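The structures considered in this document are given below.
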Structure P
Amino acid sequence: MTADPARPRLCQVVIDTTDARATAEFWRQLLGLVYRPGHEPPPTGVDDRAGRDWLNLFEPDGTPRLAFQQVPSLEPTTWPDHAVPQQLHLDLLVDSVAELDAVHQRVLTLGGALRFDRSDDPDEPLRVYTDPAGHTFCVFVG
């Protein structure tokens, strides 16, 4: 009997952005994540060295989830128009339409934008948003 081949484990999803700090902060607040030690926002007036390069967000237990890589330019997706495809998006899950509605307000308050609303679908209610940098993500009821 042969042993299973070595398999890597998914560590995190890395997102390119022209404003790593703002994009990380959106996702940190939306998902309740925490910064990797040393990646927290600096005090006002202090250089945000990490925010100009690379930021990591973890679950409160220390599990890596998302990273944000500063890039000089990025063309936001135009989805559902295919001129600039999504290339990758995150799917998030909530337990009820009421929770979907609450998350909707939270996403908008944090600077996200609604791209597609199918919250009234009896089989699969969902909404598609963009974060402030233009990355699409879906919130499903499941």
Structure Q
Amino acid sequence: MSDARSPEHVFPLRVYYEDTDAGGIVYYANYLRFAERARMEYLRSVGADHKSLMAQDGVMFAVRQCSVDYLSPAFLDDPLEVHSRFFDVRGASLRAEQVVRRQADELARLNVRLACVGSDGRPRRMPQKLRSAFVANLAADGR
């Protein structure tokens, strides 16, 4: 796992039998699960997991928009990494680019818009501590 101050967060994982279809190929929807896990681990790395965000700040993140380009298949037992970069940080939203890789091979590329929402599902401003972490991520990335 990468340092929270790095411009890119790297989340390692392995493909299990439950992730695959009958042919041993990763089922397409599981790339969304891999990306979600990577985003949650990034939040943990900056001290803002979903549980504490809800308990302390009354907010959570919801996916507002997601597009995925499937480039090459992953297979049972493959070691993978999800590389995440966060950008376009606004008051109540941000964007993420996430790439699922097997070594140097790009397998899937996701572009995600996340909204910060309250328990009622309505937009809420992102807590300053968290927004600052995302902005620091941008500065490290040179954006």
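None of the figures in this text is laboratory data; all of them are computed from the coordinates on show. Model, not experiment: these values are computed from the prediction. Cβ atoms are built from the backbone, for glycine too; each structure is taken alone.
When distance in nm of label points 7 Å out along Cα→Cβ at positions 18 and 34 is calculated for each of the structures P, Q, the largest result comes from P.
When mean count of other Cβ atoms within 10 Å over residues 74-81 is calculated for each of structures P, Q, structure Q gives the greatest result. Taking mean count of other Cβ atoms within 10 Å over residues 50-57 as the criterion, the top structure among P, Q is P, with the largest value.
One of P, Q was used to compute semi-axes √(5λ) of the Cα gyration tensor in Å, and the result was 27, 16, 13. Which label is that?
Q
Figure out for me which of the structures P, Q the number 23 belongs to, where relative contact order in percent (Cα under 8 Å, 6 or more apart) was derived from the coordinates. Structure of origin is P.
Of the structures labelled P, Q, which one yields 4.5 when distance in nm of label points 7 Å out along Cα→Cβ at positions 42 and 82 is computed from its coordinates? Derived from the structure labelled P.
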